[in-house]
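Each reported figure results from applying straightforward, stated rules to the coordinates on display, with no laboratory input. These figures come from a predicted structure and were not determined experimentally. Cβ atoms are built from the backbone, for glycine too; each structure is taken alone.
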Structure P
Amino acid sequence: MSVSARASTWLFSVERQAFRAEKWICIVSLVAMLVGICFSVAVRYLNLHLPDAGEIAIFAMAPLTFVGAAMCTYTGTHIAVDVIQQVKLPWVRRTGRVVTALAMIVFGAVYYWTALDFFHTSLSSGERGLDLGIPIAIPTFFFPLGMALVVLHSVAEMIRAATNEPSVGEEQP
């Protein structure tokens, strides 16, 4: 096995492990949103003198959004892939996959850079949510994390497309 084949095998393995973690992050985010909203509704309905837990649901939207975007990149469930799947010529589909992966790498890298600055600012400010005092740095951390994962998945997809391997979405039943 060549060095490049071993490197891509390693990258695909890392990518699969990252996807497993992404699924759990999104599951926990959805549960946190559900619990936060239900608790908030109960507090308001019962007129309890407790802080509004809706902040948990709002903060849980960040990991769901940004890590969820990485999951869509991995599974190939974004709009560009839908368009590519409609094309019948294999070389056009392959070219479309490479161009889409390159565009996603640029997108993820640009937003990663922006997000990292945003995260550092929120971390250094010490700013907290109004109701529960949750540090703003926690949800903002998922912005650069999600974009880094988008880049990871896009690089792996570009390698798959360049070597004429099926995308992850095409491999799954």
Structure Q
Amino acid sequence: MTLGLGLLYVGCVLFMNGVGTLQKWDPKAMAVMNFFTGGLLVVINAINIACTVMTVGASGIGADFYGIATNMLFGFTYLFVGCTNLFQLDGRPLAWYCLFVAVNTLPCAYLSFMDADPIFGVIWLIWGTLWLAYWFAGAEMKITLGPKFIGWYTVVVGIITCWIPGYMLLADWWKFLY
């Protein structure tokens, strides 16, 4: 259930960030939803950590914390975006964090494919391309991706990989895909 909740709000923030990029909204105004979403994900996962520690102990195996850790990649992304926008910080550290997350999406996709969850395997790969696009956009690389591409790609990825799956999970419609 928490996956659906998180995905719904990630879909919302990606949609808003994409539209905001296309319409050139004030980055400080865009920071608000990033803080809401990042904060929600961090709080949910902090509670999940506490529940996991109480259930399996602090020395639980890595698999006990895998979902929490991968969800925190999202939470910290949106808190990082929110801080960068609100305080008008240099975006390069955020861009390099995006590269770190993009690299992590590869084993996440692999594990999804191995767990017979090909839809989430593909979704992880798409998320990886979005984080990679933000790395290219913000790390001052020789390859540049314009704001129109970034904006539209963010909107599309947010809708098809987060908003719709999140809603489907919350409505218990996801099971019909398998």
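Points worth noting:
- Distance in nm of label points 7 Å out along Cα→Cβ at positions 52 and 108 - highest-scoring structure of P, Q: P
- Per distance in nm of label points 7 Å out along Cα→Cβ at positions 20 and 156, the highest-valued of structures P, Q: Q
- With relative contact order in percent (Cα under 8 Å, 6 or more apart) computed over the structures P, Q, the top value is the one for Q, the highest of the group.
- Calculating distance in nm of label points 7 Å out along Cα→Cβ at positions 12 and 92 for structures P, Q picks out Q as the one with the greatest value.
- Structure responsible for 37, 23, 12, with Cα extents along the principal axes in Å, for residues 100-163 alone calculated and labels P, Q on offer: Q
- Read-out P(r) over Cα pairs in 10 Å bins from 0, in percent, computed value 10, 31, 28, 18, 10, 3, 0, structure in P, Q: P
- Parent structure of the calculated result 2.0, given that distance in nm of label points 7 Å out along Cα→Cβ at positions 4 and 36 is the read-out and P, Q the choices: Q
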